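Peer 1: Next come the structures, one after another.
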Structure 1
Amino acid sequence: MLKNLLNLKAISLDIDDTLWDYEVGFKRGISAALSKLIELDPLSANMTNEKHFVEIREQYNLSISEDSPNRWNYSVRRYETFCKILETINRPNAKIAKEMSICFSAGRYSNNDLFLDVIPSIQELRKTFKVGIISNGDTYPENLGLENLMDFAIYAPDEKIEKPDKKIFIKAANAAGCDLNQLLHIGDNEIADVAGAVDAGCMAAWINRFDRKPSFKTKPHFSIRDLSELSQII
C-alpha cells in the first residue's frame with residue numbers, strides 16, 4: 001500500500017466541488033435571495049435575475065485587491081454585492097440588501113449537497129489517517145454536517161492566506177502533526193489544489209467529479225472520480 005511506501009499520515013480535503021456540489025448550493029442561495037426581494041420589493045425583483053447577480057458578483061470580486069479591507073470578509077462582500085445589484089437598477093436599499101444576503105447564506109445550506117461517497121469515505125480514512133480541510137472559501141464543516149468528522153480545518157479567511165500559497169499547506173501539516181511530505185491533499189482545482197500541494201511538497205490527488213478535461217501545468221500524483229477510489233490507492 002502507498003501509505004506504507006510514502007509514510008502518509010494525513011489527508012486534507014478541499015470543500016467546494018470536492019465534498020459538496022457548490023453550484024447547486026450557490027443557485028439555491030440566489031433563489032432564496034431573489035425570493036426575499038420579491039417579498040420586500042416586487043418592483044426591484046422584476047429588474048434583476050440570477051444572471052445579473054452573477055455578473056455583478058464577478059465585477060465586484062475583480063475589484064477586490066489584496067489590501068482591500070474586506071479581502072477576507074466574505075459575508076461583508078456578499079452583502080456589498082447585493083447592495084451593488086440594487087444600485088445598478090437604481091433601487092438602492094441597504095436594509096433589503098442585508099436581508100437578501102442573510103437569505104442567500106441560509107438558502108445555500110438549506111439542503112445537504114454532500115456527494116454520497118463523502119461520509120463513508122471519510123469515516124474509513126479516519127481509521128488510518130488524520131483528515132481535515134484546506135479551503136479558500138467559507139463553507140465550514142458544520143455547514144455540511146461534517147463537524148464531527150474533521151481532525152483539523154484550515155480556512156483562507158481565517159489565516160489570511162489561500163491556496164496555492166505554500167504557507168496554508170504548512171499550517172495544515174502542523175495541525176495534522178505531520179511533515180508536508182506525509183500529507184495528501186485532494187481537490188478539484190488544478191492550480192489551487194494540485195499545483196499548490198505539489199509545490200508545497202505534499203502529495204496531490206485531483207478529484208474530477210464532473211468529467212472535466214484537465215489543464216495541468218503541474219500534474220497530480222493521482223486522479224480520482226470520487227473519494228471511494230482512494231481505497232484502491234492508499
Structure 2
Amino acid sequence: MSSTMPSSSRTRGRPPMTAADVGKVRERIIEATREVFTRAGYHGLSVELVIAQAGVSRPTFYKYFRSTEEPMEALISHVNEDLVSRVMVAVSGTPEPMAKVEAALQAWRQWGADLGDFLRPFFAELNDLHSPVGRHRQRTLGVLAEQIGLVVELMGRERPGALRVETFLHGVEFLGYRYHLKTPCDDASWEETRAVMFRMALALLGAEADWSNALGLARDWRISLDRT
C-alpha cells in the first residue's frame with residue numbers, strides 16, 4: 001500500500017490572494033501614503049515611511065507599486081475626481097443659475113472639510129509641478145472649465161470665454177485656501193467667502209440679464225454689497 005499522501009495534503013504556504021485581498025492591500029498602501037503626505041508633503045514621502053505606516057514589508061510594497069510616485073498619483077487622482085463629481089452632482093439638482101452656483105460652492109466647501117489636514121500640503125503644492133498635486137491641478141482645472149461651459153450651454157446661454165472661466169476657477173481656488181487654512185471655518189468666515197465667490201460668479205460668468213439684475217440677485221441670495 002502506497003504511503004504517498006494526496007497532493008492536496010502536501011500543499012505548502014499561504015493560499016493565493018483573491019482579487020479582494022489584492023485590492024485591500026493596495027488601498028492600505030494608498031491610505032498610508034495619504035497619512036505620510038498629510039504629515040510631510042510629497043517631498044517628504046519615502047518608501048520607508050509608507051511601509052511603516054501601512055504595516056507591510058518592502059517586497060509587498062514593490063509588488064504593487066514601483067515607487068511612492070504611483071500611490072501618490074492614485075491618491076491625488078481620486079481626490080480631484082471626487083471634487084469634480086461632487087460639484088457636477090450638485091449643479092445637476094437645480095435649473096436656476098444662481099442656485100447652481102450655491103450648490104457648487106456648498107459641495108466644494110464640504111469636499112475641503114472632508115479632506116481635513118490633508119488640505120495643508122495639498123494647497124502648498126498646487127503650483128509645484130514636481131509634485132503630482134501640481135500636475136493634476138492643471139488637468140482638474142481643465143475638466144472643471146469644460147464642465148462649466150457645458151452647464152452654461154445647457155441653460156441656453158452663451159459659453160463664457162476661457163479667460164473668464166480660468167480667472168473664476170483660480171479665484172475660487174485661492175478663496176478655498178484662505179477659508180480652510182486662514183480662517184476659523186465658522187459660519188461668519190463662510191458667509192464672507194461665499195459673498196466674494198458669488199460676486200466673482202456674477203462678474204465673470206453672468207450674462208447681461210444677470211448684471212442688470214445684480215441688486216435683485218444680491219438681495220435674493222443674501223450677498224453683501226458692502227466694501228468689506
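A short reminder: the numbers here are calculations on the coordinates, not readings from a lab. Computed from a predicted model, the values in this text were never measured in an experiment. Cβ atoms are built from the backbone, for glycine too; each structure is taken alone.
Peer 1: Work out the source of 18.0 here, i.e. which of 1, 2 gives that when mean projected area of the Cα convex hull in nm² is computed.
Peer 2: The read-out comes from structure 2.
Peer 1: Match the computed value 22.8 of mean count of other Cβ atoms within 10 Å over residues 130-137 to one of the structures 1, 2, and report its label.
Peer 2: Values: 1: 22.8; 2: 18.6.
Attributed to the structure labelled 1.
Peer 1: Going by relative contact order in percent (Cα under 8 Å, 6 or more apart), which of structures 1, 2 comes out largest?
Peer 2: Details: 1: 25; 2: 14.
That would be structure 1.
Peer 1: Thinking of 1, 2, which structure, once distance in nm of label points 7 Å out along Cα→Cβ at positions 42 and 66 is computed, gives back 1.7?
Peer 2: Here the read-out was taken from 2.
Peer 1: Out of 1, 2, which one gives 35, 17, 9 for semi-axes √(5λ) of the Cα gyration tensor in Å, for residues 58-137 alone as computed from the coordinates?
Peer 2: Of the options listed, only 1 reproduces it.
Peer 1: From 1, 2, which structure was helix-only ellipticity at 222 nm (-39500 (n - 2.57) for each DSSP H run of 4 or more, over all residues; to 500) = -12500 calculated on?
Peer 2: 1
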